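Derivation of every value follows stated rules applied to the coordinates shown; laboratory data play no part. Because the structure is predicted, anything quoted here is derived from the model rather than measured. Cβ atoms are built from the backbone, for glycine too; each structure is taken alone.
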Structure I
Amino acid sequence: MTPAVVVVETPGTSPTTWAPLVQELGASTVVAFPCSGSVADFEAAIRAAVAPGAIVVAHGIGATLALQSGAPAGRWVLLGPVLGPGPVGRLPAERCLAPSLARARWSVEPASILQPVVILAAALDDVAPVEVLVPESRKFPNRTLIRLGLGHFDARDQDHLGLLTDPIATEATVRAVRR
């Protein structure tokens with residue numbers, strides 16, 4: 001039986017941004033974030049949504065929150081996760097963003113994540129730049145890094161939001177989930 005796929009939306013993004021990827025993945029659960037709440041509240045919501053062994057697909061700060069949550073995922077597929085010391089200098093927001101996230105400091109310990117981790121990195125990502133993401137990702141004991149963009153024979157480079165919206169990134173994410 002195929003494990004459930006749980007999508008953790010990026011705080012501040014519109015559900016319509018995620019709709020094509022959610023549909024392609026056939027996600028059984030989507031965790032969205034309200035405009036207010038604490039980091040602890042968001043992490044608790046993620047833990048409650050993730051059944052043991054599920055595949056968690058998450059992007060940006062949502063990926064960081066998912067990793068920090070301690071959810072019992074069987075595999076992580078992370079699109080431009082924010083790794084390394086926080087806070088993040090710039091958070092893109094298509095809609096409201098909980099103030100607690102703008103002030104948060106991230107405490108992900110990659111060495112403690114033993115499940116397989118697939119990380120998609122984009123050449124033009126200015127929220128999770130490859131210069132930070134790639135070295136930090138090496139700390140995961142069981143990680144696969146997928147670099148997207150022109151340098152990797154893709155038709156174009158993607159930025160942070162493009163990891164959700166670009167068909168090239170969607171196809172790479174679906175392949176990572178189904179492998």
Structure II
Amino acid sequence: MVIAYEDLGTPDGQEDNMGGTKQKIFFAPIRDFLAIQVPNPAAVTPGAKVEIATAHTFVVGKCWNQLYCTLDKGSVEFNVQGERDGHSFGQLAKIFHPGAKKEAIGFASLVKNDQMLVLVPLADGTMIQIGSADFYAQFKPKFNSGTNSGGVRGHEFEISSMAPVNYVYTSTVSLVPAV
């Protein structure tokens with residue numbers, strides 16, 4: 001395998017580097033996909049090795065679902081894990097969905113044991129993929145009612161997976177069911 005490292009220059013002040021996530025993430029159960037894409041196997045540059053540039057495809061009647069996240073309550077972390085010569089990444093996204101509607105409580109009750117693929121748009125639009133065809137993303141919901149004098153009620157969702165490589169998804173996100 002040939003790897004062509006490239007210079008990672010210093011910021012020049014002309015790019016946005018805002019932290020956090022946008023206010024919607026996209027998710028779908030693994031069983032809803034017809035094909036889950038991977039980066040081009042012939043890629044040699046570091047950026048190309050992690051880019052998924054071809055759209056994932058869905059079985060008939062399925063598409064990406066959306067989940068709203070409160071402003072300034074979304075984050076993504078990649079942490080190296082494992083032993084020397086056997087490192088991988090722990091992927092973790094956290095979002096907060098406000099409210100206590102029965103639909104949100106039902107979603108939390110069902111999603112906790114499902115196998116998912118998740119796209120998390122960072123504030124600058126970079127789309128991080130959590131999970132893959134081999135290592136599914138899992139939701140861990142936590143509800144908090146808040147108090148009468150402060151706080152906010154809703155679900156914090158921790159979305160986690162393990163991965164040998166972290167992926168950036170640059171293709172389309174279809175919100176229209178496949179035909």
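Please state which of the structures I, II yields 2.5 when distance in nm of label points 7 Å out along Cα→Cβ at positions 42 and 162 is computed from it.
Details: I: 2.5; II: 3.3.
So the calculation was done on I.
Each of I, II could give relative contact order in percent (Cα under 8 Å, 6 or more apart), but the derived value 21 comes from I. When distance in nm of label points 7 Å out along Cα→Cβ at positions 50 and 170 is calculated for each of the structures I, II, the largest result comes from I.
For mean count of other Cβ atoms within 10 Å over residues 10-17, which of the structures I, II scores highest?
On the way: I: 18.8; II: 6.5.
Answer by largest value of mean count of other Cβ atoms within 10 Å over residues 10-17: I.
From I, II, which structure was Cα Rg over 2.2 N^0.38 Å = 1.11 calculated on? Considering all the candidates, the number was obtained from II.
Can you say which of I, II returns 22.1 when mean count of other Cβ atoms within 10 Å over residues 66-73 is computed? For mean count of other Cβ atoms within 10 Å over residues 66-73, the value 22.1 is produced by structure I. Here helix-only ellipticity at 222 nm (-39500 (n - 2.57) for each DSSP H run of 4 or more, over all residues; to 500) was calculated and came to -9500; which of the structures I, II was it taken from? The structure behind it is I.
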